[in-house]
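Only the coordinates and a few stated rules stand behind these numbers; no lab work does. Given the structure is predicted, the values throughout are model-derived calculations rather than measurements. Cβ atoms are built from the backbone, for glycine too; each structure is taken alone.
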Structure 1
Amino acid sequence: MVGTGDMLRACNPKSNIQKRFFGVELDQVVWRKCNQRFSANQNVSVIRGNAFDLDVINQLAKHQYDLVITNPPYVRYQTISDNKNNSPENLDTSEIKRNLIASLDYFGHLDTQDKKLFELLISSYSGLSDLAVPSWILCALLTSIGGRIAMVVPQTWLNREYAAIVQYILFKWFQIESIVEDGNSTWFSDAQVKTTLIVAKRVKRKKSILIWGKKQFSYCAIFSKARVNGSLIGQLFPGVELPEGDFLNLIKSKEQQNAFIRVKHVNLASFAQALDFKLDSLKWYHKVEPIKSRAKVKRQTLKVPSHLRDWLGDNNPQFVSLDDIGLNVSQGLRTGANMFFYMSVLDKTEKGVSAVPNSPFPQKQITIPTGCFKEVLRKQSDLSDSSYTISNKDIQGIALVIREHLNTKNLEECKKSGVYKRFTFKRLPKDLSQHILLAEKINVGTDDKPKFIPKLSAVEPNTKKWNPAKPNDSPRYWYMLPPLTSRHLPDLFVPRVNGKNPITRLNPDSKYVIDANFSTIWLLEGLSGHDIYSALALFNSSWFVVAMEEYGTVMGGGALKLEATQIKKIPVPKLDGIAISKLSNLGKTLVSDPTNNEGTIDRIDTILIKQLGINKSTKSKQAELKSLKHELLKQRTSK
């Protein structure tokens with residue numbers, strides 16, 4: 001994965017002639033350029049081949065490595081399969097797994113138990129994983145005890161569910177020393193998310209990933225203002241020719257924050273406890289890390305993000321999960337063909353709406369009767385910045401939700417089969433029926449690879465033939481969306497991509513369909529005493545917003561991507577009935593009185609702070625939390 005050798009050159013082989021340097025590259029043209037680049041360096045070997053080929057691994061495994069460094073390839077599993085079909089040198093996921101397992105005997109620094117555990121981990125990682133997962137495993141295998149692994153990765157990657165095995169490996173056989181992030185997403189001009197460098201030292205296998213004592217690692221963010229003359233940290237050490245050594249000493253010495261850099265020291269034990277909680281539901285984890293090996297280690301049931309943990313100080317309150325209080329989180333409606341199912345509203349009448357179809361449909365206006373559509377919130381720009389709810393004036397679109405109507409062709413089919421009398425379908429209006437017929441003929445693909453809306457992968461499953469064995473189940477045609485559920489018609493919703501601090505809003509009476517551009521939240525009443533208004537207050541508290549900032553993914557340009565899986569991780573302060581009742585009233589105030597939102601949020605924060613056990617200096621703690629919320633926004637949006 002060496003490419004043309006930029007990382008290899010940065011290791012300065014000319015000045016380390018006593019060391020040997022190796023690179024691997026699959027692409028023949030790129031390999032030739034890299035080989036020529038180092039042709040004068042006798043201590044550099046660039047191997048041409050697939051890094052997961054057994055012969056290549058065997059060549060590499062003849063040595064033990066002080067440093068293994070790479071920017072692993074993020075080739076998705078679908079592309080891995082396609083590549084295999086295009087070139088015999090490419091390997092599919094099963095071949096890569098088999099080769100990694102077979103190569104375990106090549107590594108002399110692994111004992112029998114190491115090999116047994118690695119075999120189980122390699123067998124267990126998901127076939128949906130991208131190529132980065134086996135790349136991490138291979139790099140970990142190559143690193144000698146006492147050596148270091150250094151990986152350039154997108155910040156998002158280690159949060160992905162299928163990367164859990166890599167995180168386990170990092171705590172079982174390595175000690176994380178530093179994590180350095182691109183504070184303003186500027187290191188790579190085409191990157192969509194922040195880039196992170198992870199450096200970890202290889203250690204002997206630990207009995208438990210939870211036992212770290214008081215050991216810490218440095219978590220550092222480098223901001224764009226630190227850059228000068230091609231160096232990411234040049235402004236930190238003006239006049240220093242090679243500032244990397246000074247930078248390493250700086251981040252190890254003390255915590256600090258300024259316009260150039262932010263350094264925190266994080267306890268490995270806390271990090272490991274959060275990982276243990278995350279992995280606890282995975283079958284392979286219980287095989288490699290039995291419960292009895294973890295029983296003596298005190299575990300926190302929910303991870304409190306680092307900024308909030310620091311803000312809490314010595315306080316150790318109780319937390320519950322969103323599931324515990326009956327709040328479900330998912331994603332809004334994904335039609336699979338918005339161009340067909342969504343339309344913009346021109347006019348509303350008692351009998352329905354007049355709406356405009358999207359391109360490539362030629363109709364300028366269609367009349368759609370009540371009963372064939374639901375009003376839908378499609379995008380964030382339709383919302384008012386100051387409002388914590390939505391109303392009719394915000395809704396600019398509809399979604400076709402056809403249940404009891406059929407076009408002429410399908411209606412005749414039902415009559416012939418006898419199904420019509422059972423379900424008494426109505427005939428669709430002429431222009432809506434015409435819209436469906438056009439959709440069946442419009443090519444939304446290319447001339448070479450034509451695609452038609454009814455056959456799109458997310459639309460075709462809508463079709464369901466009538467089954468005599470289940471006579472009361474109505475047949476469904478491609479233009480009929482599956483039944484809408486609570487995740488499509490939620491109580492609350494929050495944008496999945498946020499320019500400012502996230503705002504959670506109310507969907508009154510669950511009236512409007514919410515698009516998949518939003519994460520959706522709904523309450524299972526009766527489980528905890530919460531209602532939709534206390535939930536609204538909770539989600540808009542500074543505690544929740546800071547947690548969203550920490551758990552979310554910072555994209556290029558500073559936008560915060562917030563997925564349902566990330567929201568579910570937020571620890572919820574355990575609240576008594578009086579506090580919940582007060583939050584409910586404040587939630588109603590957010591909806592009814594948008595003139596003083598900031599003051600209402602302050603009152604919400606004060607209630608949560610007291611429930612967190614902070615009874616002294618509540619005003620100053622409230623100000624600190626509010627400041628933290630604004631600071632995290634500033635960090636991700638400033639360049």
Structure 2
Amino acid sequence: MSGTMTEKILKQHIVAGDASVGKEAALKIDQTLTQDATGTMAYLQFEAIGIDRVRTELSVSFIDHNTLQTDFKNADDHLFLQSIAQKYGLYFSRPGNGICHQVFLERFACPGKTLIGSDSHTPTAGGIGSFSVGAGGLDVAAAMAGKPFRIKYPAVVGVRLTGKLSDWVSAKDVILEVLRRINVNGGFGKVLEYFGPGVENLSVPDRATITNMGTETGCTTSIFPSDKITKEFLEAQGRGDRWQEILPDEDAHYDDIIEIDLSTLEPLAALPHSPGNVKPVREVAGLKVNQVAIGSCTNSSLRDLKVVAQALKGKTVSPDLHMIISPGSRQVVEHLIDSGEMKYLIQAGARILENTCGPCIGMGSAPCSAGVSVRTFNRNFEGRCGTKDGQVYLVSPETAVATALKGVLSDPRDLGEYPKIIMPEKFFINDNMIIRPLPFEEAKKIKVFYGPNIKPLPTFPPLPDVLKGEALIKLPDNITTDHIMPAGAKILPLRSNVPEISKHVFETVDSKFSEKALEKGGGFIIGGDNYGQGSSREHAALAPKYLGIKAVIVKSFARIHLANLINFGIVPLTFENPDDYDKIEPGDFIEVQVGDLRSKVTLNNMTKGIKINLEHTLSELDAEILKTGGKLPWIKKNIEN
């Protein structure tokens with residue numbers, strides 16, 4: 001049977017389940033990655049499972065999020081993560097080596113492999129032909145323990161590319177065009193598979209930009225072919241032996257097809273406060289800008305920063321704004337220094353930050369009050385930048401550098417001749433900031449370091465048949481994980497301390513939520529469509545569970561958050577009739593008969609005397625995990641048995 005790239009890779013990795021759209025399938029996972037903001041909890045969970053070494057082909061722990069060390073917490077977590085990696089057989093990318101997705105693409109990603117990472121932008125590796133999925137930390141911990149990763153078998157949407165990008169238009173504009181068409185929930189339950197003659201005109205870093213930000217459509221993942229362009233990239237990275245060709249068959253069937261002629265695209269921008277709020281730059285040009293930020297895992301590659309450097313050569317950024325650049329990796333920085341292009345960035349007045357996520361995750365460089373920040377990042381959720389009323393626009397590096405020079409949001413085509421860049425035939429290879437796994441006998445002698453901020457994992461009891469409590473909060477559509485569990489320099493260091501971080505749940509929506517939840521003995525969350533979009537952060541489920549949340553009842557869920565709720569024993573339910581959302585208000589006392597979760601669920605609004613039918617998409621295994629109290633006790637129970 002001929003097939004898509006997705007079908008070919010999944011066929012080789014399905015160990016149980018059904019390869020039919022919407023049915024549950026369990027995948028063997030070859031590779032995992034974590035970063036420090038999610039990794040500390042993931043490895044505490046891995047330890048709790050109780051095995052002595054990771055069972056994947058390759059697992060990598062990165063330090064790239066929590067590098068702002070305002071006190072001991074982040075530094076302690078880094079020591080914990082390094083000792084964990086040495087004890088259990090992981091590669092460890094040290095602070096300063098680079099952003100996890102950029103470094104993984106350069107040094108580890110392989111065509112045809114399955115990868116899950118405790119970061120929602122793990123699909124970056126899809127740019128090299130890997131089936132790469134973002135997941136909660138507990139799912140990654142389970143994969144490291146040799147357990148399969150369960151997904152709903154996706155529909156495969158073919159994105160057929162033709163033509164070639166015009167000058168001053170780049171890969172970021174391609175994914176913004178996809179978002180313009182299908183918005184932030186149009187990819188739910190789907191893989192976006194890119195094919196067609198236009199693909200050969202995109203480099204691997206270009207492709208990785210597109211697969212990275214494809215996450216914002218809500219898709220399971222995005223993937224490009226592994227072709228001669230992929231082979232050249234891997235050979236340039238000294239990893240040519242890891243290449244294999246993976247192409248869709250000519251008669252491959254796609255569930256839907258999106259046609260994009262690259263030659264017709266123009267510079268685009270996502271306006272506040274959604275990656276799906278996309279308009280042509282020319283329609284919003286002239287807006288006064290306070291800050292330009294270039295980098296993040298989306299646009300920090302050598303290609304991107306070379307374009308920026310060449311555009312800035314001999315010029316100075318506008319005095320009306322400041323410009324910050326966070327390169328993706330040490331390799332990128334080395335090349336910019338060697339070519340002399342780093343000098344162009346510095347002489348133009350750009351502020352060069354660490355090779356980390358930095359401003360993208362709210363770690364510094366927040367804009368001024370009501371400031372307009374033009375960023376090459378992948379998210380512009382309200383408040384994510386660190387300034388509650390900050391106005392963040394998402395653009396390409398080309399649009400960002402044009403804006404930096406002119407002081408207002410600008411169409412880069414107005415800059416004139418497109419800069420010529422020269423990419424190296426061979427990249428500088430220096431892996432001395434990656435610590436390799438120790439042999440097993442040496443690893444057994446390692447003592448794991450636990451700082452005082454690392455608290456024991458909370459335990460939760462099995463789920464009862466009847467859930468009772470108040471509707472504690474009612475929320476609109478497109479609530480993000482940043483709304484549920486904010487990030488930033490203040491809160492990220494608390495990721496290994498569940499009691500402390502739980503105090504910040506819904507902080508930007510209702511500052512008294514955590515106090516109210518504890519006072520009421522927990523209760524329910526009511527929400528609209530696409531609840532939980534955004535990050536893979538499992539703390540957006542774990543912290544509410546700690547506060548006593550019993551069920552989340554919404555119109556629809558984002559994929560990763562739905563899985564995280566199940567993992568931590570919170571029942572994810574949807575309204576059978578979406579209009580019933582209007583029949584519950586905060587303060588209503590409700591009772592939900594969940595039983596064994598293998599049939600429809602009824603909600604009794606005791607305050608209003610109304611019965612409401614609810615639905616769920618839980619498999620029998622999901623139901624079993626929930627009834628056990630969550631995935632960790634379920635795994636331990638099954639290992640013990």
Checklist entry - Can you say which of 1, 2 returns 29.1 when mean count of other Cβ atoms within 10 Å over residues 133-140 is computed? => result 2
Checklist outcome for this item: Value 1.11 of Cα Rg over 2.2 N^0.38 Å was derived from the coordinates of, among 1, 2, structure 1
Checklist outcome for this item: Re Cα Rg over 2.2 N^0.38 Å, for residues 453-532 alone: value 1.47 computed from one entry in 1, 2; matching entry is structure 1
Checklist entry - Just checking, which of 1, 2 has the largest value of mean count of other Cβ atoms within 10 Å over residues 373-380? => result 2
Next on the checklist: Computing relative contact order in percent (Cα under 8 Å, 6 or more apart) for each of 1, 2, which one ends up highest?
Outcome noted: 2
Checklist outcome for this item: From the coordinates of one of 1, 2, log10 I(q)/I(0) by the Debye sum over Cα atoms at q = 0.07, 0.09, 0.15 Å⁻¹, for residues 117-348 alone came out at -0.31, -0.49, -1.18; that one is structure 1
Checklist entry - Which structure, out of 1, 2, was helix-only ellipticity at 222 nm (-39500 (n - 2.57) for each DSSP H run of 4 or more, over all residues; to 500) derived from, given a value of -8000? => result 2
Checklist entry - Any idea which of 1, 2 comes out highest on mean count of other Cβ atoms within 10 Å over residues 237-244? => result 2
